[in-house]
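Take a look at the structures listed below.
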Structure P
Amino acid sequence: MQKPDPNQGHAGEGTANASVHRAFTSGNFTFVETSIPGLTIIDSRVFGDARGSFRETYKRPDFEAAGIDCDFVQLNQSSSVRGVLRGLHFQIHHPQAKLVRVVVGEVLDVAVDLRPESPTFGKWEAVRLSAENGRQFFVPRGFAHGFLVLSDEATFVYQCDDIYHPGDEGGIAWDDPDLAIAWPPMAELGLDEPILSEKDRHHLSFEAWKSARGLE
């Protein structure tokens, strides 16, 4: 794999809270490792002319070269308005790895490490994903995931390496004080509080989730 061109500025720009450790390229992709093993920010080269633009969003050999070896079996798309916060979600017995991106608007995307054996257990990273920057976020199995919509509307697309299993949903409170995720102030979005589903209002705290799994 080639080292990234330092003049292209892939790493760091627009990554919000993400701690960039190393970046490298394979094909038309730049893979940016964060401080949490496996959690990866992905930029891709854009080809444009007077007609418009083209970019690759997934190419298995390049992703495998970066250590992302998944059989993606389900592709999902959701639309949300400004201030909608979805999360923090995971499947309990059928965990999913996710490759996420935004095709309309902008979100702050967050992943929390729930792997008990991980040295970064309970840590989180965040990255801004938008249609403009074309950035993707790879979230391995064993993470809780969520996002906050920063634009008037956003369309969110994500590939998963296992199908959705109804009844297997898990969640942790988006505003858990121990996780202390640095969500943008709601006032910046013109809101008093995020727009949540009824289910997302009642997720367990991180401490309660750990206790239920015997991790304390």
Structure Q
Amino acid sequence: MYIIVIGGGRVGEYLVSMLIEEGHDIALIEQDPEKANHMAENYDILVIKGDGGDAKYLEDAGIHKADVLVACTGHDQINFVACQLAKSTYNVPKVIARTTNPSNKVLYEKLGVDVVISTTEAAAKAIYAGIKGFSAVLTFSGDVELIYATINKHSPLVNAKVKDIHMPWGSILAAILREGDIIVPTEDVTIMENDEIVIINKKGVENKVRDLITGK
């Protein structure tokens, strides 16, 4: 795919490095000369020095042929304008935006932006997950959560068969991840130390799920 990334900061650079590994063609727009030079010197990509919210620089980056545009600067105004142009003027098939203000997600969604990621919200959810004793907690449709947790050696679930695990009402063991493989949790599957488990539950049940995993 041909992907335009706006923003060559830490988020943008990390994203570019991952996309290059997958073999995508990348164009980067960065208005800070030092960051732009750093990206040009370290990555074999097209680097445009300029404002990603300016149509001129978007066209220089080849937006007419872009499959995806990712606006991930730390400036919401630049990201918003870039996404607006990508969607309304250039009809980019997929547009992804980063926002530092969770309340701006509604504005992006009204533009038709396909994916909106609030870094503030993501950080808060990660902290929340840690407080709850999980690796991650994602919320869907208001009252449905996806819980991700690692089974350590102290968990009572170690060496337990799935059929013997009594999940709290309103929760389902959805998957087991083991050494990079996805295991369907059928009745005779045994949970092992260092397994990563995925649980889907109704919001409000997470404390019971945590107790099941930790034995506390």
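Figure out for me which of the structures P, Q the number -9500 belongs to, where helix-only ellipticity at 222 nm (-39500 (n - 2.57) for each DSSP H run of 4 or more, over all residues; to 500) was derived from the coordinates. Clearly, the read-out refers to Q.
To test your reading of the models, identify which of P, Q gives 41, 19, 15 for semi-axes √(5λ) of the Cα gyration tensor in Å when calculated. Only one of P, Q returns 41, 19, 15 for semi-axes √(5λ) of the Cα gyration tensor in Å, namely Q. When relative contact order in percent (Cα under 8 Å, 6 or more apart) is computed across structures P, Q, the figure 23 traces back to P. Out of P, Q, which one gives 4.1 for distance in nm of label points 7 Å out along Cα→Cβ at positions 45 and 205 as computed from the coordinates? Structure of origin is Q. Where does the value 0.5 come from, among P, Q, when distance in nm of label points 7 Å out along Cα→Cβ at positions 53 and 77 is the thing being computed? Label of the originating structure: Q.
A short reminder: the numbers here are calculations on the coordinates, not readings from a lab. Everything numeric in this text was worked out from a predicted model, so none of it was measured. Cβ atoms are built from the backbone, for glycine too; each structure is taken alone.
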